[in-house]
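As structure tokens, here come the structures.
Since every read-out is calculated from the coordinates, none of them should be taken as a lab result. In this text the structure is predicted, and so the values were computed from the model without any measurement. Cβ atoms are built from the backbone, for glycine too; each structure is taken alone.
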Structure I
Amino acid sequence: MKKFLLISALISAVFLASCNTTGDSTTAQNDAMVQKTSEKVVEIKAGGGSGTLVVLHTNDHHGHPVSFFNYPAPGQGGLPARATLVNQIRDKNANVLVLDAGDISTGRPESMFFDTEPDILGYNYIGYDAAALGNHEFDKPHAVLKKQMGWAEFPFLSANVKYRNGDYVTKPYIIKDFGDFKVGIFGLTTTEINEIAGDVETVKDLVIEDEVKASKEMVSILQKERVDVIIALAHIGNYNNTDSGSRYVAANVPEIDLIIDGHTHMPDIKSSGHWDMSAPFVENGVSIVVTQEWGLQLGKAVLEIEDGEVTEVAWEMIPVNTKKKVDGEIQFIGTEIAEDQGLLDLLQPFADKVDSFLSVEIGTAAAQFDSDKVRINETAVGDLVADSLLWKTKSMGAQFAIVNSGGIRGSIPEGTITKKDIYSCVPYDNSVFVLTMSGADVLELFDTIGKVKQGKGGFPQVSSGVSFTIDAGSGTVLDIMIDGKPLDPDGTYKISTNSFLAGGGDGYGVFRKASNRYDTAVFQRDVLIEYIQTFDGPLEPQTYNRFDVINGVSMIEDFDTAA
């Protein structure tokens, strides 16, 4: 923990002390040491421990319990390999924390079909110390989250998510006592949750407090608990400004020693140029770290602590059986990691059950439908998903379809396409809607689209029947054409979308203005499966110039992603 010493010529000492706590604790105690001067107060934060702390961290696991295909090869990631790596590091270090920055839920079918049970069992097996509450922990009814908390042998943390009566939804913080020093860990959840949670009903009665306000409250409590290290386990995102996310917290709460972040998936914090990812990003003296989604990398921070102060933070990302293609050959990035057999035996039955009813072949792809850029421009996979909605609802009068790129969670691989591939690509239980809207409201819809930043989950993908240009610089949409004609503000239009957007998710509140709302009750992913089955030959990934983005970014590393 950082010490703040204000020196004065005349010093008189007043000491206030109370008993210390050991082990995990969520009870604040009034324990501080204060020196008063004739001019100002000099506060020395309590603590005084020394040692080395290794913090292993993940974020945005998103329901990937076993190894999986990630371009260009199968067999990447997975909790069994992660377990081996964690144990190897524990064997070499005395003081190790294992933390996750949220969004354990929502991903592949071997997780989704079982309400994230295999993932939580895997986290228990590995010995996670805590996990932040991410927005995707609220994708299903609150009873499911309660069930997951019951399965977990580690606490979920959030200091800024409360019920309307003021009670915390879960523990706000814990304290870990390593003997020579104490570590306070508190959780933070993105304030965007009311817009992007998968189940609006789950979050409607929650209050999401400002992250800085909650952080200051937690720091005050943890200082009184005489911790030596303060860690914010945050699912709030890393952006290229100090107006939001982890940099916002760091800029306003310098007493934090380390922010372990998630939500934006890619480690792309920028100040002047890109974060080179060989060391923590530092904002206002606070170290910020984040690692790759889906457990493809394990973050490792090493903190040196002297007399209750963190003097050094070293950091690296360790690949978890990630692979690349070099001259046509698949190679491991880093060292191949053997899978922990005990954990593999525990998780494999879940995967086998899914395979038994999702291994059905539904079509073929001439090449991969890549989802990497689905949040920055028109993509073949986005066109395919949106076209499937229009195909299903064309007979109902729909003129075009729009989907949120945040609902497309994976690529469709080259070669044989199975139902499992589609459940991985479009995992949410969203049904297909047809909305009747006035031309004026459709114009407002495109105003909304213009304000969605590249990299956000609300970035659109659209079907045939509509075309437009997004000016990312001005936040406007130009040249809107529907069925080959300019948008008529006095006209009436029918639009196909998913139930998440129809309910106002991702900031699309304008959809709630629809004069007529028809829920087909058919899941979006089932429609995509049916649509692919209508093709006789291999699907060719291609785009159709449905929209352009000007004055924006074109490369993945140039934007901030949040899901």
Structure II
Amino acid sequence: MAESRSALEVFPFDDVVDALPQTTVDLKNARASGDPAAVDRACHDLLRKCQELFRAEVCAIFLIDDGRVTLQAQVGYDHPGGNPIPFDELRRHFTYEVLPYPPGHTFPGITSMVASTGLEYGADSWEEIRQHPSHVGKPDQLRIWDDKRPFRCMFAVPLKLGDRTIGVLKVENKRDPENRRATFDDVDKQLLRTLARWFGSLLQSTGFVDADTRTKFEALAQKLDHSNMRAVIEGLPTQIQTALAQPMPAIRPGPFARVVIIGMGGSALPADVVLAVFGSQLRVPLTIVRNYALPAVDERTLIIASSFSGSTEETLSAIECLPSSFRNVVVVTAGGRLRALADQRGYPVIRIPIELETPRFQPRSAVGYLLTYFARVLAAAGVMSDQTDALASASLFLRGLDVRKDAEDVATWLKDKIPIIYTDEQHLMSVARLTKIKFNENSKRAAFFNSLPEANHNEMIGFVLPLARFGVLYLHDAASIPRIRQRFQVMSQIFRRDGLDHVDFREWEIPGDTTLQKTLSALLFAEWCSYTLALLDGFDPTPVDLVERFKTELVSTSDTGHGIDA
């Protein structure tokens, strides 16, 4: 059998190198002219030289944008016999999701795998690539290969700028008339790696790829984040530390048989975290009330009334209906009518120090304060063990945690999708629900949440009708039952196999050693992700103008004069 000849033996490598400066000029001029045909010609000329260099039947460049890697330019993706395939059709087929890279993960295509992992991949036979778990066979679906022109081999390398993967450079089917079984050898592969490095710089210099995604997000924040929510998000660990150091009013030690936390919106969200994180430490039942009325209470009931503004209509209505002699109430607020009522009746008050925060600080951003206050009240009342050490440790853990890059990547992926948040059952109300709310309030978009395995028994059927694009984000806890993650992966595989292309799937593993650390790190991720998505959509993340207009309209119909702030 004749030996395969490498690229250097059949085509002068210097010709491609020499072509790069002129190609750079051509691409810059084409981009400046705004003529797509000129851009296509410049890209095509460069790939034609690569095709000749490697004697490849196919040479293609894919670029990453908005969480997808998409065919940008190609030569050789034709029907057998040379019949061309419209480029728009090729792009529709050759677009893949860019996914995180946990061990054991499969991807919706080999190109997706290379783009997602930043690792190269080669196959020397049809059998080898067909058996790969990420092979989906999109060229086969377009009938690019057949018996007369069978697939034989391929090699794909990531295009990179520093450590950042920006695309994929791929060659397929080496042509050698002296050896019909020719494959890309070590010299070919090293040359392709070298070209990939040059192509990355070329694409950046010609404006195809942004030099730095973070710079892009910083520019958007400068333009849109008028309320400085970035500083608020970064301040979560400080909130916990401040709330731990704050003097507490005297709390009746009980004995209590029951605890009720009443609040609305952001003033009640941390109560769900308390139940999920500290539930096993509670010595009595804890009920969360989001309504105008309290359940039946007695002298063995402790009530925590939480209203950031002190003007929440529902909370005020419930507390005002208590007998004035009832004393087992602790108020958490920044002021307002609830503070005045507490002073009048002698309730202990924990004041949220809003003077330490930005001028437009929102109730939904006070998770660190409220979670810590609730835990301290419960411990002081004798219904839960002291969690000071756990909270202090969590604050230090958050200071050393950087989830922003992951959050920005996921936000980019969600740009054109409705977020669907899945967790296991343990994190349903504390993580999945709060993440959904962050997308509602920060990103100003609809979002939904559920748990696995429950969603596999009903909700997944609702995706069959393609009413919109959905992004199913599974927030994975490594301590979950392994079968939970397997369910998510099988669901993703079935949707891809059944052609439900309007639903995309992505997984993010929650960092942390304890349930408290994991819950807070997931919420920090949700803050950054929803914040970034708001910027990408052109919104200031902080204001909730629609809610404010609703409040104004509702107050005009009220007999009480109460507001409905959180």
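Structure notes:
- Of the structures I, II, the one that 0.99 was derived from, the read-out being Rg/Rh (Cα atoms, Kirkwood Rh), for residues 139-450 alone: I
- When distance in nm of label points 7 Å out along Cα→Cβ at positions 107 and 315 is calculated for each of structures I, II, structure II gives the greatest result.
- FRET efficiency 1/(1 + (r/R0)^6) of positions 243 and 331 (r between Cβ atoms, R0 = 25 Å, to 0.05) from the coordinates reads 0.05; which among I, II: I
- Parent structure of the calculated result 28.4, given that mean count of other Cβ atoms within 10 Å over residues 59-66 is the read-out and I, II the choices: I
- Structure responsible for -7000, with helix-only ellipticity at 222 nm (-39500 (n - 2.57) for each DSSP H run of 4 or more, over all residues; to 500) calculated and labels I, II on offer: I
- Once Kirkwood radius over Cα pairs in Å is evaluated on every structure in I, II, the highest one turns out to be II.
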